[in-house]
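For reference, the structures are reproduced in the following blocks.
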Structure P
Amino acid sequence: MRASMQPKLTASPDFTVRPMTERDERRIYRRLAHITFNHPANIEAATERRMDFAEQQAAFRPELTRGAFLGNTFLGGYNIAERKLCISPSCSSRLLTTCIGAVVTLPEYRQQGVAVAMLHDAIAFAQTHKHALLLLHGIPDFYHRFGFVDVLEDIEHTVSRQLIEAQPASPYTVREATLDDAPVLLDMYQRHYGSYTGSFERDETYQKHHLRYRSSVTPVLALDTHNTPQGYMLLFRRENDYDAYEVAANDWSATLALLQHHLNINIQLNNDYNETSWPLPLDSHTFYVLADNIHTVTHISHKPNAGWMARVGNVSTLIEAMIPAWKTHWLHRPHALEWSGTLGISIDDTGYSGISHFLLGLDATGVYLLDQMTSTTHAAHTVRVSQQIFMQLLFGHRPVSWAARQIGQHIPENIQPVLDALFSTGNGFIPGSDAF
């Protein structure tokens, strides 16, 4: 296999997208991904860590790392992680998800349809393997052409160096975490992030795997005066600083200890470092503690057709998996909403799976999938939405009232309160340790 210059490709049939079954193929891909998306220091060590993080998991299969090839020549690749995405409240539905990561093409083969072919391959993979949806964090103005739509915003909260240095020393201490701390980290993750749509199902085995392989920087714990963990911070090294990609703290002393630790390690690396940033949900306990005790500047990045984006995979799988969450939402609907009957839902995925029709029954005891409808099946009430709008409702990214006003959507006004009860809004966040 080689990565040398080839003649210009004329069309996607010139090459194929297939699993990278050979470890050497996957190493070349992961090395390219590291060079493309990270600073170039420690390339070989970082490549091996990427390999270990992906391939030391029990669920790893070579077919999840996929590449485009012209004969034996590697053109580019992408990675799939198969994980179960939680739908609030409290992960009542778990959606098997094609998590697409590190879509990359060799520079000499860009703008020739390689990435397009890989995205078509990913969608076909999800539909064939009956994954409910596909999820990725994408560059601007590319993935929307494959039906991906914005579902979450990137949020960061910044505190200045001057304000952190003005604080008294926290009474808590900070130490590096070990594998023995995996149960504690898992418990804090579940309490701080497990209720968000966008968190993923995990167990202690995964938590230990994350500790071993995810980052070259060891996570840290904030310990109270009894040496009980009250917070944690996950870090990765950039060229000139350490970035926190996940933080959780139970109280102000833990928050302050982690702030001071984060600032100090960055000053040691770069004396010009002047502010600390953490990604936190706006309604999280840690954010409230932070904002209640120190001046915090919040940055919400709204990038149309970029960032966290999702699309429908296998529609039947998605609808069946959503029933537990819908039932939970429905049983907690406003008391004033007294409604029962049948609701037909049509999801339009033109260009891929076409229009899918489903029939739900709703009554005082819950929500039930009655049958997959045909185009002629009668329901007392029907809605028709694009798969993009359905994704934004599912993640709580947009309200039903907004969806009803979008061109081409059919949501009768008298049904909007019913959909409001089924879809919660504003509770989406992907913790950093769940990114891919």
Structure Q
Amino acid sequence: MSKKALTKIHVAIIIVVFVVAALGAYAWVNFFPLGPKENEVRVGVLTPLTGAAAYFGEGQKAMALWMADRINKEGGIKSLGGLKIRVIIADTEGKPEVGKAQASRLITEEKVHVIIGALHSGVTLPAAQEAERYGIPFICETSSHPDLTRQGFKWFFRVWGSDAIFARNYFEFMKWLKETKGYEFRTIAIVAEESLFCVGVATEWEKLNLDSTLGGYQIVANIRHPVSPTDLTTEALALKQANPDIVLLTVTPIPSAILWTQALKQVNFFPKALLTCGGFIFPEYLRSVGADGEYVIGREGWSIDLMEKKPIAKQIAEAFTNETGKDMTVYTTTMHAAFVVLRDALERAGSLEPEKIRQALIETNIPGDKIIPPWQGIKFDATGQNIYAMNFMVQVVKGQWRIIWPKDIATVDVIFPAPSWNERAG
């Protein structure tokens, strides 16, 4: 056979090989695709359904499922052809190692497109690290430790504020009490349980007190105690002996808030103002302590008073409670905000590619009338922190948390100084 004929045969063979390869690739892609066709938006929600914070987690679970159902009934994500959202709930148990494992499972096994969570700061950090490692957007609904936005994360976006922001709100409130209301006080005590969240809050209070424009008070007691204590009489006696004008107190579990109230009454001490953070603000607290909860002050992201101030607060709160039977709390409020952010980002991304969702989150600019908290809106800075997040201050008046600060949304005047236990008995 001539050399020319062999060359023609070689060319023909090469052409056949290419055609077969192309047909094979076409058949493989169409009949044996590399991955499942996306017919839903999978959202992983990390929250504690067991452990001390299960009450909060159950509320968050209810809000996440309720919001997904609401979005789906309204046509799903329209820019994605009406894809529906499927929420996958993962119980963190309030434990960092469990939260990390659950985040990894949601990403590698459930193939979620976005994670929302995880309530506890100590759980959120390792979970967010997993999301960062895999390049999955993480919307933080509530966790407030300042370090969460100091990690240099690219995929982390916090709807809620940081402890640094909220601690400042306490000192701004105290400054307002002195300058606007004319009340005098010079000494404070700082009390915290030994959890990451509460120690973080207490640390921020200590830092702010060094700022002479906001603080400068004499700290006469600085107390730490274990998480979920069984008795707080010793700590309450220490407060009574120090006799501060104002007590700044942060605990997470509701039982600890109840125990503190009982201990303060037992030793017959109540400061001019008891400024609390954590477990005091939830409905179970007031249901348990009754009238003994009067005059306690706390920071909030939710109050029934908001229903008078914002139409969307009334609309969402009434529908959610009626349809789920769950209480509105700050944690359900922030979960609602997280889903507002999620929906907005997905609509603008028009894709389930992680990077496109991340870019949409970076460009978030949601107006205040779309969310429940009385914020200007939601917009993230370079660290992923919502620049508009803040708290308002509330006080228990006649059995209900009422807004007392800032003035433009206050519904009642602050009661200061608070009556002593003896004065209440009289």
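Calculating distance in nm of label points 7 Å out along Cα→Cβ at positions 75 and 395 for structures P, Q picks out Q as the one with the greatest value. Among candidates P, Q, the computation of helix-only ellipticity at 222 nm (-39500 (n - 2.57) for each DSSP H run of 4 or more, over all residues; to 500) that gave -14000 used structure Q.
Calculated for structures P, Q, distance in nm of label points 7 Å out along Cα→Cβ at positions 155 and 171 is largest in Q. A value of 1.5 was derived for distance in nm of label points 7 Å out along Cα→Cβ at positions 59 and 411; which structure in P, Q was it taken from? Derived from Q, not from the others.
Where a number appears in this text, it was derived from the coordinates with a stated rule and is not lab data. What you see is a predicted model, and the numbers here were worked out from it, not measured in a lab. Cβ atoms are built from the backbone, for glycine too; each structure is taken alone.
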